[in-house]
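Below you'll find a set of structures to go through.
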Structure P
Amino acid sequence: MRHHTIPRIVTKLLIPVILLFGLYVQFHGDFSAGGGFQAGVIFAAGFILYNIIFGLDIGKSILSVNTSKSLMALGVILYLMVGFLGILLGGNFLEYNYLSNTPINGQLLGIFLVELGVGLTVSNVMVLVFYSFNDISEEK
């Protein structure tokens, strides 16, 4: 792989900004536009950019396929746990009112945890799709 200096420098400058914006979208998703899905796509885009510029081997050494699968499963489990916790505490599936001592705090906590689970799942699915496309292109 050829090393292009300018794209590498620009990528090193952009990756922290991309990830910071992803955090902003994640943590402000319940108050404004955005949330877990959008933040997951932003995080994945930053990581995929890193893989494109610095190479797939370096990217896989940072986030392996197995780690990505585990984080994806963790996101789904977090989502389901919040949903079933509402049932166990006397409500319906994904009814957040019962998750804290006041309904408002329960709503905030529930929405945050669900959006975190969605963000984890979406970002790692996107990374796994990127890895899969690269595996297919290497086979040809």
Structure Q
Amino acid sequence: MLAVDNVRGMRNKNPMNVVKTSIDWDGKVKGDDPTFETFKSHSYGIRAGAKLLVNYQKLHGINTISGLLNRYAPAHENPTSAYVGFVANAVGVDANQEINVKDHLYKIVKAIIRFEIGDMPFSSFYIKQSIKEFV
């Protein structure tokens, strides 16, 4: 058993803590969590989070780490400035530098998982397989 197995994002198989919406995500299952989606595997949870990030750029023109995380993890729910700094540092870019999200998606996803659940229980291969359709 991993130290993070009982963390909310792991229990829900949603390590990026994608908030519940009306979206019919691939792999979404009925869960008891009133706030966050529940998936049938961690891979589906990672995929949903990655799809959100890609769509923030594609549909809304958001192309900075700061912009992505201010939408993904708004300040009324999260310590967003710390979150932005953490992810920007992990990706190796300035928080307000314009980027192509797809070019940095793996590092962004990996940093979000680490920030959300406090650890990285997934291999690089697992994450890359979960997001491969977006890069």
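Each reported figure results from applying straightforward, stated rules to the coordinates on display, with no laboratory input. The structure presented is a predicted model; accordingly, all values stated were derived computationally and were not measured. Cβ atoms are built from the backbone, for glycine too; each structure is taken alone.
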When helix-only ellipticity at 222 nm (-39500 (n - 2.57) for each DSSP H run of 4 or more, over all residues; to 500) is computed for each of P, Q, which one produces -27500? P
Here FRET efficiency 1/(1 + (r/R0)^6) of positions 54 and 86 (r between Cβ atoms, R0 = 41 Å, to 0.05) was calculated and came to 0.45; which of the structures P, Q was it taken from? P
Have a look at P, Q and say which one yields 59, 31, 19 for Cα extents along the principal axes in Å, as calculated. P
